[in-house]
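A.B. asks: Take a look at the structures listed below.
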Structure P
Amino acid sequence: MVFSNVHSWLIRRRLVSLPFSDHVDPLLDDATDLPGLLNLLKHGQSEGQWRSVELRPPAYPDAPALWKDFCDGQTYFLHRLDLRPSLVDIFRGLQKDSIQRKIRRAERESLVCREGRSDTELNAFYRLTVMTRRRQGLPPPPFKWFRNLLECLGDHALIRVVLRDDQAIAAILTLHFKQTMVYKYGCSDARFHSLGGMPFVLWKTIADAKGLGATELDLGRSDPGNAGLITFKERFGATRSVLTYRKYPNPGLSAVRRAWAEGAAKRIFGALPGGLQVLAGRLIYPHIG
């Protein structure tokens, strides 16, 4: 199992598989290997090697005895789009009013999709990320996080920016490995939503993924309370599954308390000026994941 050892002066040592990843599968030849790995993790915690463990498996065996010492963490919806059908058939599966028409509107507006990993694409992407996170009441990840991501992953990472004339109005950052394309980050300028920039760039991503031989587009996790994002993904024909994180030992924080804390944080961050939000992201992100 692949973990990061997360610790700082603010938080105690914990194992997370993996920070800033929506989901991570154990690397097993046989499912019978899993109990031994889980016992090893619990033993390390009891000996004080780490305070807690968090696993993010997209699916796990329905075996209560196996997970009896692990508690449920956050629950999300995970969406995946099957790319094996032809592009024509995939387009037919898109919701007509909100997706197909928006893509055609974008084409009529002569929107341009530019791809790359240079500072030009990164700066445009980050400006839109700051705008989007402000609407969501969340601090943006540090700029250097995205730069490091592009440098470390190389050809496996790509930014796509949608331009109206020379102005960036929507952008996404995707990851590609073997037969999977991952939609990791998305952002947009709300003033231009009517032009269909986000459906347009996602459709371009689907076409590119098909060209690379991908058979699946992983659209990532969604908070169950974010009905707009869930609806958007499902209007693209994506299939929903439940993604529940597993934690050991039980942190004792109820779902109600966690939701209250998250809501309070969003109200605070949403009220900060743009510059302070960026600063907050730089200060907070080294301690989370």
Structure Q
Amino acid sequence: MAKAIQSVLDQTFTDWELIVIDDGSTDHTASLVKSFEDERIGYYFKQNEERSAARNFGIEQSKGLFLSFLDDDDYYLSDFLSENQSVIAFENTPICAVLSNEYTLNNGKLVPGKILSKYQNNPVRMLWVMQSSIRPFVIHREILEKEKFDERFKYGEDGHLLIRISLKYPILILDKRLTVYVVHPGSGTQKKFLENIKENATLEMEYIEDLFLQHPEINELITSKEKSDLINHKVYGFASAAMKILDFKLFGELVEKLELKGTLYRVFYYLISLYARLPWYYIQIYFKYNWKR
């Protein structure tokens, strides 16, 4: 968290406020935040109700005209705010969201991300294909007062919100890498994800179905095949994770959710990739079981 806070303090644009929401932590978050001694930083503690509720609470506490969201593991580059402020002023689009590019930091290596600019005239499809998180966005507060994070979803909440926003409001593109997503192998977040694969997979499917149910206009922008392709991509990821924790019952349940309405060569790739790796995990569980005996 210290690096995340410091990345805000290091911004070249200085007219900001930082709202830190302590979502029921049991560590030293409060003392860490207070150690920065900057009056632009506000600290709020609330009972743990997952990320959507925490972010909505943060929106309510904020006073700024544009808002962005930063998880405690990640950080901004120093020009994040100034570059966003410049593009908003240049485009003269008062109520909008801005999507910038970012890096992923994995094992000490910065991997550049890519915005799918070929979909720039169709932001719904762009976000559908990218599956971007909320991190590289700056969003007008009037949008977030009307389109909150859906608290039914503690997983997939970013995608659900961003698609809803893109259906109603302009998305400006700032193709500069200004944020850093930090991957921590074996982190508490990853462990929590692995422990709740079935629930998270269900929530992912539900948020996709909910978008089509509650916003039928999306059918004019996203084809049924593209919908199935996204579901299959999610299923593939969750099934791979289920193998890693040697939960073969869940693996089978997930594979059954692959939709043949999607692009067929992708379906075949997913099936071949999953089942080609399956014997290796069976060997693992065999030796794990026999070692205990």
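A.B. asks: Mean count of other Cβ atoms within 10 Å over residues 93-100 was computed and gave 15.2; which structure, P, Q, did it come from?
C.D. replies: Traced to structure P.
A.B. asks: For mean count of other Cβ atoms within 10 Å over residues 69-76, find whichever of P, Q sits highest and give me its label.
C.D. replies: Q
A.B. asks: Of the structures P, Q, report the one carrying the highest value of distance in nm of label points 7 Å out along Cα→Cβ at positions 53 and 109.
C.D. replies: Structure P gives the largest value of distance in nm of label points 7 Å out along Cα→Cβ at positions 53 and 109 among P, Q.
A.B. asks: P, Q: which one has helix-only ellipticity at 222 nm (-39500 (n - 2.57) for each DSSP H run of 4 or more, over all residues; to 500), as calculated, at -11500?
C.D. replies: Clearly, the read-out refers to P.
A.B. asks: Using relative contact order in percent (Cα under 8 Å, 6 or more apart) as the calculated read-out, with 17 as its value, let me know the right label among P, Q.
C.D. replies: Derived from Q, not from the others.
A.B. asks: Still on this model: So Cα extents along the principal axes in Å, computed for just one structure, reads 62, 45, 36; which one of P, Q is that?
C.D. replies: Computing Cα extents along the principal axes in Å on every structure in P, Q gives 62, 45, 36 only for P.
A.B. asks: Here mean count of other Cβ atoms within 10 Å over residues 29-36 has been calculated and equals 10.8, so which of P, Q was it run on?
C.D. replies: P
Each reported figure results from applying straightforward, stated rules to the coordinates on display, with no laboratory input. The model shown is predicted, which means the values in this text are computed figures rather than measured ones. Cβ atoms are built from the backbone, for glycine too; each structure is taken alone.
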